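Quick note: the coordinates plus some simple rules give every number you see, no bench work behind them. Nothing here was measured: the structure is a model prediction, and the numbers come from that model. Cβ atoms are built from the backbone, for glycine too; each structure is taken alone.
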Structure P
Amino acid sequence: MNARTHLRIGGDSPRRRGEDRGRQAREGITRAWRVYEELFATVAAGASRSAQDLDVPALARRTVDATRSWAPELVEEMEGVAEGAGMPFWTIAALNARTEILAEAGAPRAGECSTLVRTDGAGSAGGQCWDWHQELADAWHLQTVTGDVRGFAGITEHGILAKIGVNDAGVGVLFNILGHTGDAATGVPVHLVARQVLGAAGSFEEAVALLTAAPVSASTVITVVTADRAASVELAPGGSAIVTPDDRGWLVRTNHFLDPALAAGELRGRREPETYDRHRLLTARIREHTGPLGTDTLVDLLTAHGDDGAEVCCHAPAEGTLGGRWATLATVAVDPAERRLLVHDGGPCTASPASWTPLTAPTR
């Protein structure tokens, strides 16, 4: 984990923070964009669409228009990234809207992210596997960000403003992509919604209010964890829903809707029902656990492979092509009371007490 890049980003305005990010991550952003450019085309071809049909610059600009109406400062920050990295603005917008563009292209999602959260009288804690394409294993970094209303720490991909993290108010964000029949690239990108929560929310209530007001066009579930509360906010083009912990204080999230109304438009689970397998396996495992959710317990619960009944800890096949080689790129634990994130580079089955890198949310 010591080799993983850690960007310390600051600036007294969105544009300056963006410029700082772009300068520091210039080479990584360039490499990541090359992979995404190929991935967009590959997915479009797999869905029987040509690269010309999937007009990535136009789709990116549509999401920019939506973002400018909702939170113009995020557009300014992306403009700064483009300037600092020396890249066209639309490519940075496309990176931040990669979920929306892939949804528009009709991307299948075999694999992707399993999350556990526990809240009880002793407080709240949570964590997840972050699964993504093996070809992008070197395209993410650690970050601490100052200069906004809230300082925050977390992990994200090169050029993308935020993903998983915790801020200096103890508001933590965990991230799972969903799929809905209405998904498209017309609204505010879900990664920018996560960025807004981390940079602005001072409480559980503020985080949930920001999320439920976000005009998204691609589906995700963002799980908010604070020192004493937790809930998943399911976001879809048709609306949002709040899913609270069960009667034992547990939340289990994979990649399908739990809210009945939103589940009527379920797409991901119909295409790849393994999301239900992972949810069933993790739900069965937590029934046998009574203590707090520390990193050792998190690792034990998330370490599951195909022979266990579901592949929670995902390993890319040696053979295959871009779009079909999924892997757990990082394992993350959040301790909101300490405003701290712990990050392991890789899947939970390779984690050890010495392999975690701590990140503490910086004060503004």
Structure Q
Amino acid sequence: MQRFFAESLFDGNTILKNQMITVEAGTIRSIESAQLQDDVIQLSGLVAPGFVDVQVNGGGGVLFNNQPNLETLLTMSRAHQQFGSTAILPTLITDDFATMQQAANAVAAAIAQNVKGIIGIHFEGPHLSQPKKGIHPIQHIRQISPDEMALFKRTDLGLVCVTLAPENVPVEIIKELVQANVKVCLGHSNASAAQTFAALQAGAQGFTHLFNAMSPLQSRAAGMVGAALLDATSYCGLIVDHEHVDMTSCQLAIKCKTPNRIMLVTDAMSHVGSEQIELQFAGMQINRQGNKLTIEGGRLAGSALDMASAVRHCVQDLQCSIEDAIKMASTTPATFLGLQQQKGYLASGFAADWVVLTDQYYVNASYIAGEQVFG
């Protein structure tokens, strides 16, 4: 049994003062109003639910595609724990089937060994739209195969998320994936609003990095962006890094969808948590200038964003409350993943996963299952 004292605690709904957190076997047993006592661990700062990032390509100097193994997952998870992410979906960018298998096996090993912070896998592709491919290698974009369906349906991978372009994947396939408990996200797509709504009707639940690499909202064609903003039940990932999406567009998305449906994502490449400037991926060189990652010609290539920075940007630049910013980084993605009884809140019966933030919303410490993993 461990006891922690928080002068200030956001439980996912409300900021509370002077709270005692009791943890047993990695789970919160109780949170109660109390006074500071000598025999407890004092948490100095705002204690909030640990961040949940559903799109993490790399970190700590390694990219999952380039080294799809257990060691990479450990490095990535530790890198993002510095920035408050206590649960991540390692994300594989479009690649060949052998690399997909290696990535899946690495995640299965991480899940089996209870590696802290790894909760599943996100396959971003390969069943995407070539006109909206971004940096996804065109030679690997393809129709879905029975082998890939079997891979997505594996039950040893934790939570599985698949990003696909609905104009290239039949609704019957989307239904089959959803029935197998795969979270289907729509993205890297040139789909019409009608095609998008059909995919949502079939069970797709999310949109991968809203606005980026998807058919835009126009006066005479609402596109995927229009459908995403109008639909009340789906979730949208949003990269708030000053590079991917205009701040006014971010504000519009949050106003339309509410913080209960917008998920902050990093789309982080290997640069996060490292001093790396150059990265080789699929025959392309990705260069970092400040917090902008580009390939030759200036096309964006993922991000150097961390989740704590995304939270700060929401407060400082989007005029969000800290409660809403944390909700978008934690509670909402946890709910999207179906973890709303385990993560995203600080309450009895939930995982003892939390982040301790300074007054300026930098990370003082991160805890997973009641154990300090950073700080």
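Using the calculated result 26.4 for mean count of other Cβ atoms within 10 Å over residues 90-97, pick out the matching structure from P, Q. Derived from the structure labelled P. For the read-out mean count of other Cβ atoms within 10 Å over residues 130-137, a value of 17.2 was computed from one structure; give its label from P, Q. Only one of P, Q returns 17.2 for mean count of other Cβ atoms within 10 Å over residues 130-137, namely Q.
Among candidates P, Q, the computation of semi-axes √(5λ) of the Cα gyration tensor in Å, for residues 106-201 alone that gave 23, 18, 15 used structure P. -10500 is what came out when helix-only ellipticity at 222 nm (-39500 (n - 2.57) for each DSSP H run of 4 or more, over all residues; to 500) was calculated for one structure; which of P, Q is it? For helix-only ellipticity at 222 nm (-39500 (n - 2.57) for each DSSP H run of 4 or more, over all residues; to 500), the value -10500 is produced by structure P.
Could you tell me which structure in P, Q was used to calculate distance in nm of label points 7 Å out along Cα→Cβ at positions 138 and 226 as 4.2? Comparing all candidates, it corresponds to P.
Figure out for me which of the structures P, Q the number 0.10 belongs to, where FRET efficiency 1/(1 + (r/R0)^6) of positions 34 and 146 (r between Cβ atoms, R0 = 41 Å, to 0.05) was derived from the coordinates. Before the final figure, lay out each step's value.
Numbers: P: 0.85; Q: 0.10.
Going label by label, the one that fits is Q.
In this comparison of P, Q, the computed figure 2.7 for distance in nm of label points 7 Å out along Cα→Cβ at positions 250 and 354 is attributed to Q.
A value of 4.5 for distance in nm of label points 7 Å out along Cα→Cβ at positions 18 and 290, calculated from one of P, Q, originates in structure Q. Kindly point out which one of P, Q the value 0.93 was derived from, the read-out being Rg/Rh (Cα atoms, Kirkwood Rh). Only structure P yields this read-out.
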